[in-house]
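Novice: Scrolling down, you'll hit the structures one after another.
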Structure 1
Amino acid sequence: MPNDTRIALVTGSNKGIGLEIARQLAQAGIHVIIGVRNSERAKAAIADLASQGLDVASVRIDLTDHTSIAAAAEMIRNRYGQLDILVNNAGIVDPQDGPPSAGAPEAVRRIMDTNFVGTIAVTQAMLPLLRQSPKGRIVNLSSALGSLAVMGDRSSPYYSARLIGYNASKAALNMLTVQLAAELDETGIVINSVAPGYVKTDLTEHAGFISAEEGARLPVHYALNSEETGLFVESAGRMPW
């Protein structure tokens with residue numbers, strides 16, 4: 001591997017939009033580490049990408065298992081010495097989630113533990129490695145459902161999407177973006193929240209409007225090209241918090 005090759009970690013990237021983000025980053029010449037919970041799924045994802053001649057590796061990382069997160073960071077440190085791009089893509093939904101009056105508190109806790117607390121844990125573990133990069137980038141995969149302005153707008157097509165656990169987890173993720181961008185302002189590390197759109201994946205039961213390939217383009221753009229930090233964006237531009 002050339003010394004100037006950039007290294008990216010994409011969590012939850014064995015399928016769906018995460019796999020497509022990994023594919024497009026690798027196509028751009030990035031050495032991509034696929035972060036997944038299941039080793040068999042990792043092998044299938046690597047085989048898929050390698051069949052296209054793409055430069056990929058994998059690491060076990062479970063956002064609810066902080067020991068696995070620490071081990072993943074140690075592996076990246078030992079093998080590469082730095083991390084240039086972190087894409088916080090991993091996230092879950094829960095069938096017991098629902099509107100505030102009915103969503104099961106246990107489901108809300110499960111979602112928050114993965115989508116928010118787990119993402120914080122990964123980000124904290126990878127920050128020392130990102131600080132070693134001359135151009136560190138963090139992309140948090142958010143959602144229009146995490147926008148308080150959008151969810152409070154009766155004219156919004158998302159207004160009736162009341163999933164208190166999932167929506168709150170994405171709103172919390174946006175707070176991570178805002179506060180971490182301010183904290184890292186003098187470091188050169190850029191962090192943004194990206195809402196890819198309503199993507200046809202297992203997460204949405206393939207009920208979305210766009211393909212995983214289309215949905216991956218905006219996160220990949222911000223992972224590779226963004227110089228602005230602390231933004232919340234969608235394909236049409238800036239999104240209200």
Structure 2
Amino acid sequence: MQNEIKILNKDGLMVAEKNTATAQSAVYHALKKNIMSLQLKPGTAMSTQEIASKLNVSRTPVREAFIRLQRDGLVDIFPQKETLVSKIDFSKVAQERFIRESLECANVDLLIGKFTKHDLSIMELNIEKQLVAMRNKEHSLHIELDNEFHSYMFKITNQELSWQIIENTSNHYARIRLLSVNDENIMHETILQHQKILSAVYDEDAEHAKMYIKTHLHQLEGQLQQILNTYPSYFDQNLIPDEDRFAALLAK
């Protein structure tokens with residue numbers, strides 16, 4: 001199947017990549033793109049027949065795509081009942097962040113001595129684009145630029161596989177990050193942290209670069225209550241730590 005696979009919804013149109021090799025792969029990428037962008041919100045019910053009709057494919061590639069998404073932790077399949085977009089699981093957010101933190105800090109040691117003025121100019125330009133995205137309230141673009149900033153450091157060290165692992169194992173963490181950047185103050189703080197990381201790496205100060213990376217990746221903890229209050233239905237309430245759940249309830 002060589003055509004674009006499209007999903008229409010009230011918020012607009014999301015498309016999978018062109019020239020996807022198979023119908024199953026095209027459906028999978030289209031659904032994943034919608035889930036990761038929150039066009040398909042956590043808890044949304046999806047019908048095999050409905051998706052097949054919208055995408056003009058048979059039900060078989062849709063069922064196969066659902067199975068792949070279940071392996072990714074992005075859907076919950078209840079046989080003979082329904083398939084739901086998985087709610088955000090805080091235990092998985094923590095595990096996914098652990099993987100990312102471990103790999104990013106290890107990569108800092110490889111960066112020292114390899115980072116050049118040319119690399120500095122590329123990453124400074126990225127930060128300038130982040131500032132523009134913040135001013136224009138382009139939240140999805142801000143996340144893309146954030147990812148480009150971090151992935152470039154793995155490119156310098158020829159450790160692109162590590163970044164691929166981060167991207168492939170960050171399905172819950174990535175969705176909560178997208179929720180967090182709806183706040184301009186959070187976006188601004190993120191950019192400041194990027195500037196600190198960049199400065200420390202350029203100065204060959206591995207200790208402070210790792211410290212700033214850890215602070216950057218853990219800033220969601222301070223935003224948790226606000227996110228829970230704003231999007232309570234997006235999370236599996238049974239998996240939220242008791243202290244956070246009760247704090248959120250008291251704040252209402």
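Each reported figure results from applying straightforward, stated rules to the coordinates on display, with no laboratory input. Remember, it's a predicted structure, so these values are computed and weren't measured experimentally. Cβ atoms are built from the backbone, for glycine too; each structure is taken alone.
Novice: log10 I(q)/I(0) by the Debye sum over Cα atoms at q = 0.13 Å⁻¹ computed as -0.74: which structure among 1, 2? Please list the in-between numbers first.
Specialist: Numbers: 1: -0.74; 2: -0.91.
Only one of 1, 2 returns -0.74 for log10 I(q)/I(0) by the Debye sum over Cα atoms at q = 0.13 Å⁻¹, namely 1.
Novice: I've got another one for you. Computing helix-only ellipticity at 222 nm (-39500 (n - 2.57) for each DSSP H run of 4 or more, over all residues; to 500) gives -12500 for which of 1, 2?
Specialist: The read-out comes from structure 1.
Novice: If you don't mind, another one. 11.5 is what came out when mean count of other Cβ atoms within 10 Å over residues 76-83 was calculated for one structure; which of 1, 2 is it? Working shown, then result.
Specialist: Numbers: 1: 16.1; 2: 11.5.
Matching structure: 2.
Novice: I would also like to ask the following. Between structures 1, 2, where is distance in nm of label points 7 Å out along Cα→Cβ at positions 92 and 212 highest? Working shown, then result.
Specialist: Working: 1: 1.9; 2: 3.2.
Once distance in nm of label points 7 Å out along Cα→Cβ at positions 92 and 212 is worked out for each structure, 2 has the highest.
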